[in-house]
1. If Rg and Dmax of the Cα atoms in Å, for residues 127-166 alone is calculated from each of 1, 2, which structure is the one that comes out at 11.3, 38?
2. A value of 1.6 was derived for distance in nm of label points 7 Å out along Cα→Cβ at positions 23 and 55; which structure in 1, 2 was it taken from?
3. For which of the structures 1, 2 does the calculation of Cα Rg over 2.2 N^0.38 Å, for residues 71-190 alone return 1.12?
4. Please state which of the structures 1, 2 yields 0.00 when FRET efficiency 1/(1 + (r/R0)^6) of positions 39 and 135 (r between Cβ atoms, R0 = 25 Å, to 0.05) is computed from it.
5. Name the one structure among 1, 2 that FRET efficiency 1/(1 + (r/R0)^6) of positions 103 and 151 (r between Cβ atoms, R0 = 35 Å, to 0.05) of 1.00 was derived from.
6. So distance in nm of label points 7 Å out along Cα→Cβ at positions 15 and 183, computed for just one structure, reads 3.5; which one of 1, 2 is that?
7. Say we calculate relative contact order in percent (Cα under 8 Å, 6 or more apart) for every structure; which of 1, 2 gives the highest result?
8. With helix-only ellipticity at 222 nm (-39500 (n - 2.57) for each DSSP H run of 4 or more, over all residues; to 500) coming out at -24000, pick the structure among 1, 2 it was computed from.
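What follows is calculated from the coordinates using simple rules that are stated; it is not laboratory data. Remember, it's a predicted structure, so these values are computed and weren't measured experimentally. Cβ atoms are built from the backbone, for glycine too; each structure is taken alone.
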Structure 1
Amino acid sequence: MIKISKVVSIIFHPIFIALYCALIMYITTDIAGSYSVLGNIMFLVLIILFTIAIPCLLIWYRYKQGKISDLELSERSQRTTVYLQTITSSLICAYLIFAVLQSYMFVLFFVFAIFSLAFLTVVNIWWKISIHSCGMGILCGFIVFLSLFYSVDIVWWLGASILFSGVVMTARCVLNAHTLGQVVAGFGAGLAFTLIPNIIFLYGFK
């Protein structure tokens, strides 16, 4: 059970959530036709570079410098700087996607997802809220977003995301990385922040 929980935690690590959202969007919508081949490549490269590669390199660098005790960031006190660096990198990514590709709605959602990470950064000062669960909440919120903006049939996608969210939250508890309250709060924060752009779309773009 421990090994399975570790694998689940790696596969659904929050650092991959932005990429998963982008891939689901490409699979379920016709967004690829909105851009040239170069534009589509650039979109995915920006996501991979600024939300995965750079944050991973920064974590590895801090680990090598002895500023964090492990790559999993088990110590709550060691997470704040990493979270702030990730937020900065993600904001740069959002700006470049907006400036270069004019992907307004995706950027709107992306920014509120970043807000949820900022919220976790503040809460983490006092309480080790789960960023894994927050990532899954963001994923669920994004699938709802796709249903509203692209009229995607989300029944199976949303069902699968909720199921995997439960699996991830269970895995984090099995590994003693978080309590039940911390994983539920993390999921709620990610979902709540990413439902805001859905509300903006429903009531602000009529």
Structure 2
Amino acid sequence: MFTDFLDLMARGGPVMWVIFITAWVALIMLIERALQLHLWIGCALRDQTAFDADVTFRPAPVNGKRSSPIAIVLSGIRREEVTDKEDLAKQMNIQLAELMPRLEGSLPTIAIIGSLLPMLGLLGTVTGMIEVFDVIALHGTGNPQEMAHGISQALLTTASGLIIAIPVIFAHHLLVGRLRFLLAVTEQSTMVVYNRESKE
């Protein structure tokens, strides 16, 4: 099997190795983001349930990656600068804006990789066709075996780029949906805290 893999990569040319490495980078990023979002959503839902059940509930202190987003927002509020509910709302909005890149993590990079993979496949197509024309320039059309190698390289890289890009883009779309759900839960919890503290 390993020999077949190396043969496939050799037939695809150098661009195939670039596509292969890029695919693994995307896979690692997708797994990391999926696990982190799953953990945050669990924490956010737990805190939301606690808010509904107990009017005196306060999220646990920030504890690394296991902290809920609402706990991170509340821990960043500068209480000494809060004199009224407008100041509290401003502080919460600032903390939510600063939290957003942390929640997104590598999602923007995954989106770029998803759009880059088909272009890498196209690059392989171009390099393969250049090889075909080089063969034609040197030997004319009398060497079909060499021409077939270039055409095979062009088709393999194009197919590989598309085959990998489709699941990467789809997985990215699913994770963006999970991120939006997490933000909605976090904003609901933020409003609960705001309403409680503005009444105090």
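1. Computed on structure 1.
2. The value was obtained from structure 1.
3. Going label by label, the one that fits is 1.
4. Matching structure: 2.
5. Matching structure: 1.
6. 2
7. Largest calculated value belongs to 2.
8. The read-out comes from structure 1.
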